[in-house]
Structure P
Amino acid sequence: MPATIVAIRQRADPNVPIRFARPDDLPVVVDIYNASIPGRMATADLEPVTVEARRPWFQDFDPQRRPLWVHCSNDTDTPRAWLSLRSFYGRPAYHATAEVAVYTAPDARRAGLARALLHHAIAASPGLGLRTLLAFVFGHNDPSIALFAAQGFERWGLLPRVAELDGVERDLAILGLRVATGAP
């Protein structure tokens, strides 16, 4: 099946409170991530991670190449959701491909923050030298699959029963999006 190419015709909304993550955001970023673990829908981690363990992960982000963005509430500068773009597979030939992950605080879910972050990331991708975005989503995570599908991602693959969560084997869906880098 040929990949769909999404042409970026507009920039992300400048009024949406999205910014690059700062070192002082790391505890909140970790809290948001850890809140997703018990639901067994969004991460393969089975136990909470620590801020200290995530410092090297955080330091790998680069606003010019592989950013970590946070979506803050309008009245505070506190992150309520975050999205990361990480290099895919760690080999130079994949320089124009990034893995996208997005997490939302439990009390901010279904408020459009993840959608806004994903739209922002897609719009910013050409400027980051990216042509392909990949998301790895558990096959039973219908809300995340719907979120990515609404932004043009398609299912490019399925790894059946590769994860085990509380004794249940789970599939991993590979979702992909080709992003146009030039004018249509």
Structure Q
Amino acid sequence: MATTVSPPVLEAARRLAARDQLAGASMDEIAREAGVSRVTLYRRGETRAAIFDALREQLAREERELLLPILARDGDARSRLILALEALCESRDARSDLVAGLDAAARNELFHEPGDDALTRSEFTAPIVRLLRDGALDGSLRRFDDVEEAATVLYNQVCWTYQHLRRDHRWTAERAKRAVIDLAMTGAGA
């Protein structure tokens, strides 16, 4: 179900996150950043939970639009998985300030299924699951007993390690991408 949050409010949340201020922002601060009153937010049902749901939907949609053409390409699953992981690295660069500006609770809300032993939400890992299954069928990737768990590990290994190397170690995009993907593919290889 799509969450209805106005574009100005969603963009305000992204700006606050990019400045490391979303985690502690009150609804009044979110409203002020969006240029509306807090009462307007509540009247429209734009609660904190709705804003985070809409932000998750937007991030997942951006990734899906980026990865769908790769999923549909010709070639073996291993080659397509490498392209998908490269695209995720590029996507992480594009949203680096947003993701880095989220505290642990906000990141968990956006990316993790609820509960203990949670996996990454399927809206983020579904393309990887598909490629891992395709690779097991075409022989270009190894078979995993729990493909959803493997996709969670691969998604997190690539996205978070890449972001860390880029932001904290100040590696170039190409160096970080190569290092992370080469190591990840060693574990995923057939």
Structure R
Amino acid sequence: MTNIAIIYHSGSGHTAKMAEAVGRGVSAVSEVEAQVLRIEGKDIIEGRYANEDVFAALDAADAIIFGSPTYMGMVSGQFKSFADATGGRWFSQKWKDKIAAGFTVSMTPSGDKLSTLHYLFTLAMQHSMVWVGTGELAVLPDGINRLGSFAGAMGQAGQEPPDVAPNAADLATGEALGRRVAEAAKRWKG
């Protein structure tokens, strides 16, 4: 069984909805299991993320998909606290050669989401991981990748409640990313 961990932070529930969609995509692939892990504020102690159970799950995963809302052109502070706490794993190259991918949600069509995806990519590269993008052409007839990102899945949500946004097309993009990562991780694991 191939195990894929989805680690994310969500401030108002929109990124959580995208994480669930990514998880559905992962789980749609046979012999692949998704584990959706949320970064909780209670796990941040003096600015540093500290949940060893979550880290153990990430260490055991064959692939890790990172997710964060885009706040002020970057990952959320909570996600950054998590990322900073991965330094020990970086030093020992614990996640080297794991498959990695990312997703984000922000208010406007651009919303500087690419900056967030580039940060997630850089985090993965620091850990010597192997990045997988969406693999979807932009603005497909079914709405998949309507925001035109090849680096990772993007969703759009403003002040609407999470049951309204991200919309169906953005969630389908998240599912497509999850499936692609699951298929890549299965092949990579061999």
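Some points to look at:
- Value -12000, calculated as helix-only ellipticity at 222 nm (-39500 (n - 2.57) for each DSSP H run of 4 or more, over all residues; to 500), assigned to which of P, Q, R: R
- Computed 15.6 for mean count of other Cβ atoms within 10 Å over residues 59-66 - originating structure among P, Q, R: Q
No lab work stands behind these numbers, since they all come straight from the coordinates. Quick caveat, the model's predicted, so the values are computed rather than measured. Cβ atoms are built from the backbone, for glycine too; each structure is taken alone.
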